[in-house]
1. With distance in nm of label points 7 Å out along Cα→Cβ at positions 30 and 166 computed per structure, which member of 1, 2 shows the largest figure?
2. Using relative contact order in percent (Cα under 8 Å, 6 or more apart), single out the structure from 1, 2 with the greatest value.
3. One of 1, 2 was used to calculate FRET efficiency 1/(1 + (r/R0)^6) of positions 38 and 102 (r between Cβ atoms, R0 = 25 Å, to 0.05), giving 0.65; which?
4. A value of -25000 was computed for helix-only ellipticity at 222 nm (-39500 (n - 2.57) for each DSSP H run of 4 or more, over all residues; to 500); which of 1, 2 is the source structure?
5. Work out which structure the value 3.1 belongs to, where distance in nm of label points 7 Å out along Cα→Cβ at positions 118 and 142 was derived from one of 1, 2.
6. Can you spot which of 1, 2 the value 22.2 was calculated from, given it is mean count of other Cβ atoms within 10 Å over residues 62-69?
7. Ranked on volume of the Cα convex hull per residue in Å³, for residues 78-133 alone, which label among 1, 2 comes first with the largest value?
Structure 1
Amino acid sequence: MIDKGGFNLEQAIEAFWQSSVAFYSLPEVSEYLLNLQDTQDKNVNELLFALWVTHRFGIELSANIVEAAQSRTRRTKKWVDNIRNTRFELEAQWDKPYPEKIHSTREALKETELKIEKLHQQKLAEEVLTHAEFSLLNTSSLSPEKLFLSNLVQLCGAPQSDSDYLQLVMLWVSASGDTA
């Protein structure tokens, strides 16, 4: 079972956010995640969480935990999508470089989108880490690679190709300095 002794929820949520920001800031990572989002309708925050929770706790997410997390975050996920779509529509109306008024509006939308993404991540992490089943989960006996892939599929759905998630896991492992 997971040892929650000394476990601090706020610190864990902040660690998830910081890990996400650091990982996403890598050019090949952001490009890859956005490709999964745009071509396969995957949610970047959920992909990042599946990677982080697997790396941090080494557990296999249960269907009950995933269902509860997706239910709790449905609204914030929709908000992020709506803001992103509005920003894309705005960008599509203007040639680059954007006029100053459009540029400042675009930047404000990006800032709002980032704040809502952080809220989405907080709700996702909070739901999983405080779920009644979470403390009962045992460290998985799956290989690290299979555990990452299992949690990605459980939380984010199957990719078009297994190699899509495998490449993401390899990027995570490389960035974290671990071996899968």
Structure 2
Amino acid sequence: MQQSSEYALSTKDFFPEKTPTESNYIEAESPADAVAKMDKMDELRKAGFNVGAMAKVNYGPCKIVAAGFHTRKSGNYSTGGFKSTTYCTTKVTSIKHSSQARFKRLAWWIKGGPDISQPAQKIKGDKYNGTYYPVVFTQTNHALSCKSAKKTTWSGRTLGSIVYKGKTYYADAYAPVQKGVPCRL
């Protein structure tokens, strides 16, 4: 799936209302079709409707969860990034994440480098919120070099895709806004 190529986005353009840090994968014909369906679901959610009951979508056996942007121990705290994890209730053929970090500058969310993609290579089982999931993939390659330790507000978005029983499903999740992260590009 393709992230926005815009260098700077307003808060309204970057985040849907009631930004989800977690979402279920939905079946779609293409990334563009998935984005249209997810945008419609965001509109329904914004209007106060029960999205699960209103949206005409087929859900896959997985959900995606985005964690907050942070400086990374693996980069000696001079790199920053965020992790997104896909949790599946059953085996799937493939999982892929594409993540994009953005930092806040005045009223704008500025693109913090290129989209970073990673296909699942290490699949393991794990617990999330007390529930065991037999298939879990965490994107671990999202790292941006910090040029200074000036405190900055960060977020990001991960677009995920899975293939299950020959059909492709997509989901997106936004990293929670993290203020005061010591990482400036």
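Computed from the coordinates by the stated procedures, all read-outs in this text should not be read as laboratory data. Everything numeric in this text was worked out from a predicted model, so none of it was measured. Cβ atoms are built from the backbone, for glycine too; each structure is taken alone.
1. That would be structure 1.
2. 1
3. The value was obtained from structure 1.
4. Here the read-out was taken from 1.
5. The structure behind it is 1.
6. Computing mean count of other Cβ atoms within 10 Å over residues 62-69 on every structure in 1, 2 gives 22.2 only for 2.
7. 2
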